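The next part holds the structures, each set out as structure tokens.
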Structure P
Amino acid sequence: MNWLIANWETVWPIIIQHTVLSVVPTVLGLVIALPLGMLLVGRPRGRGVAIVVASIVFTIPSLALFVVIPSIVGTPIISPLNVIIALTLYSTALLIRTVLESLDAVPDDVKDASSAIGYSPIKRVIAVELPLAIPVLVAGLRVVAVTNVSLVSVGAVIGVGGLGQLFTAGFQRDYPDQIFAGIITILVLAFIFDRVIAIIGVATTPWLRSDRVKAKRASRRTPNERTETAMLDTVIAKGDI
């Protein structure tokens with residue numbers, strides 16, 4: 001920690017680079033996976049192919065992908081684009097499954113009701129299913145974001161690794177403090193990413209907040225109050241009042 005404080009001016013630009021290399025692939029992966037997943041809803045064959053391809057992509061070692069991409073797209077070996085492209089592929093591979101699972105989590109009766117009132121399949125997905133799928137989608141996005149924060153450091157082996165540079169430099173100099181500084185900073189960065197996405201998830205699902213408030217209020221009731229409420233509900237259901 002002392003090393004991190006003493007060298008903050010040097011570490012800060014590296015943190016910025018690491019943040020950019022983590023955020024951009026996460027956003028791009030979501031932008032690609034979301035419409036693709038929506039398109040594959042109700043298409044079992046296409047869905048199966050997409051999941052298989054995504055699984056294969058995610059099994060490719062990150063370092064190998066960082067090295068192979070320049071020969072495919074023609075970028076320099078130490079270009080940050082190599083890391084961004086590789087992590088975008090990983091993000092898309094993870095998120096495509098998450099998008100499909102989040103849309104599957106929407107109750108069938110909700111889908112049927114929206115279709116009954118005249119929603120087209122596309123409008124139903126966008127206006128009904130997607131908002132209800134946000135909690136599951138946010139959970140998957142949190143995993144992807146934290147994974148990217150970790151994988152960016154691998155890029156240090158090819159000269160583009162953000163905070164991973166602290167690992168390689170510390171290893172070459174046999175200086176554990178520098179390595180620990182990199183580990184701590186990455187952990188803090190991953191925690192911040194996770195919290196920010198979680199807050200966005202809460203902000204975009206106000207109906208869940210109201211449900212939580214009602215649940216808390218119900219949990220604070222005394223046993224007598226709960227009994228009275230249950231009896232009142234029973235009377236109302238019978239039509240006595």
Structure Q
Amino acid sequence: MPEARITWRGKQLNRRTVAMLQAAEKLAGRQFRIVQGSYNKGGVAASAGTHDGGGAVDLDATGLTAAQRKAVVLAMRQVGFAAWLRTPAQGNWPYHVHAIAVGDKDLSRGAAHQVAEYRRCKNGLADRGRDDGPPGYYGMTWEIHLKHHPVTGPVAQPPPNTSISLGAMAYARAHDSMSGVWGADRAQVLAWAAHPKVAAIGRHEVRPPAGVPWRVHFQQMTRKIQRRFGLPVTGVFDAGTASVMRRYGYTIIA
């Protein structure tokens with residue numbers, strides 16, 4: 001079974017990754033600012049496909065001291081992330097912590113390769129340099145961490161994404177690459193349409209088949225949604241289509 005996707009702090013992740021981040025924040029004693037989440041295929045070229053699937057996250061480290069950056073990387077590793085501090089000297093990017101959730105079921109091929117490199121004590125970059133982070137956690141996973149540090153008391157569950165932007169829907173009709181909140185909205189609409197209680201599209205149709213652009217696929221799926229609910233079949237996610245989602249508890253925003 002794939003991981004359960006959600007939108008958390010404006011980024012698309014899955015519940016396992018969010019639970020790991022929450023645990024790491026407690027260890028680090030600070031709230032992280034996420035600059036890139038998961039399921040962001042083609043979103044950032046410098047990521048080389050590592051964020052195409054689940055379990056991948058980048059955290060802002062530009063405003064942190066050297067000691068604070070090290071503490072964040074350590075906390076991430078302690079809960080089961082393959083995590084590194086990325087610096088401007090290594091590539092065309094600002095200071096950030098790049099992390100892959102070891103054992104995530106939705107890892108992209110690039111992310112899985114980085115986990116393998118991490119376990120070989122490498123830096124996860126193309127130069128295959130030595131790992132430059134705090135050692136001692138190369139075999140750690142979230143499940144091992146939980147075994148030794150069980151969660152006590154109620155766990156705050158991140159709320160599901162229940163708002164859909166009409167601006168995102170208009171953008172999806174004409175563009176293939178979508179990231180961040182708008183990309184999550186497009187994914188949420190298709191996930192809703194594929195839900196058994198809606199059954200407007202098949203579960204295999206939440207992503208376009210090989211060779212079909214995202215914008216074309218989204219228009220095709222919008223037409224299926226409109227046919228399912230007896231709406232004018234235009235392929236445009238319009239007010240009528242939005243009203244159907246409102247009946248299912250979604251909030252439609254501009």
Structure R
Amino acid sequence: MSDILAQSLAIPGLWVMLATCFIAGLVYGFAGFGAALVFMPVGTIFLPVEAAIASFNLATIVSIFTVLPRALPLVDRRGTATMVLCALPMVALGIWVLKQADVTLLRWAVIAVAAVTLVALVSGLRYRTTPGPATRAAVAGVTGFVGGSTGLLGPVLILFQLAGQDSVARSRATILVFLTITSTLLLPLMALQGALSPSAIPLGFLMFLPYGLGTKVGQALFDPAREGEYRTVSYLIIAAAILLGLPVWD
């Protein structure tokens with residue numbers, strides 16, 4: 001284990017990834033979304049996509065303790081639990097695709113999903129109808145597949161929630177609860193398919209502190225009355241991560 005830890009400490013770009021983890025946690029804490037959108041474009045510069053997904057999702061387990069308790073009372077627990085259950089089989093399918101696909105292609109997929117999500121969010125996309133169980137199940141399934149194959153669990157759900165009519169606080173809480181639980185459950189699914197490399201585990205633990213600290217700071221900063229400011233800052237950070245993560249810089 002000491003050898004694996006030493007290898008993790010020697011990974012090129014480690015300090016950049018740790019700093020990015022803090023920023024990702026900060027965004028997640030105050031906006032309720034965007035952590036993977038911040039980290040994955042940068043993390044995949046230094047790590048294979050599988051390792052970036054595994055280590056980052058291990059780090060995000062800390063969200064169970066830092067942000068989940070305050071978010072749970074605000075959500076429809078039954079509806080959110082149903083969405084998590086609908087997402088998991090598609091997460092497993094997405095992981096299988098992750099194992100088969102070309103690394104460079106996956107990096108471009110990460111960038112593309114993040115960019116499309118950002119454009120849709122900035123455009124202010126909204127829907128007026130109340131989604132039923134079938135719609136929520138479909139959204140959860142697509143969310144799971146995209147998350148399993150690219151590490152970006154958030155985009156589809158973010159668009160679904162932020163384009164709806166829920167209050168800022170409830171939308172944020174729903175996204176937080178879904179992403180925190182699903183990200184945690186993604187890890188055993190990766191392990192079952194042999195996609196959880198031993199080297200990702202100590203790296204994930206190294207990311208625990210900066211990510212957890214970021215979520216606490218972000219949560220302390222959250223104020224529903226300043227929604228516009230939060231979204232603007234989050235969008236700018238996501239855009240910067242997308243630009244930095246472009247494979248053309250390799």
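Values as computed for the structure displayed
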{"quantity": "Parent structure of the calculated result 24.4, given that mean count of other Cβ atoms within 10 Å over residues 171-178 is the read-out and P, Q, R the choices", "calculated": "R"}
{"quantity": "Identity of the structure behind 17.4, 49 (criterion: Rg and Dmax of the Cα atoms in Å, for residues 59-178 alone, calculated), options P, Q, R", "calculated": "Q"}
{"quantity": "With semi-axes √(5λ) of the Cα gyration tensor in Å derived as 36, 19, 16, matching label from P, Q, R", "calculated": "Q"}
{"quantity": "Entry that produces 43 once relative contact order in percent (Cα under 8 Å, 6 or more apart) is calculated, selected from P, Q, R", "calculated": "R"}
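A short reminder: the numbers here are calculations on the coordinates, not readings from a lab. Keep in mind that what you see is a predicted model, and the values were worked out from it rather than measured. Cβ atoms are built from the backbone, for glycine too; each structure is taken alone.
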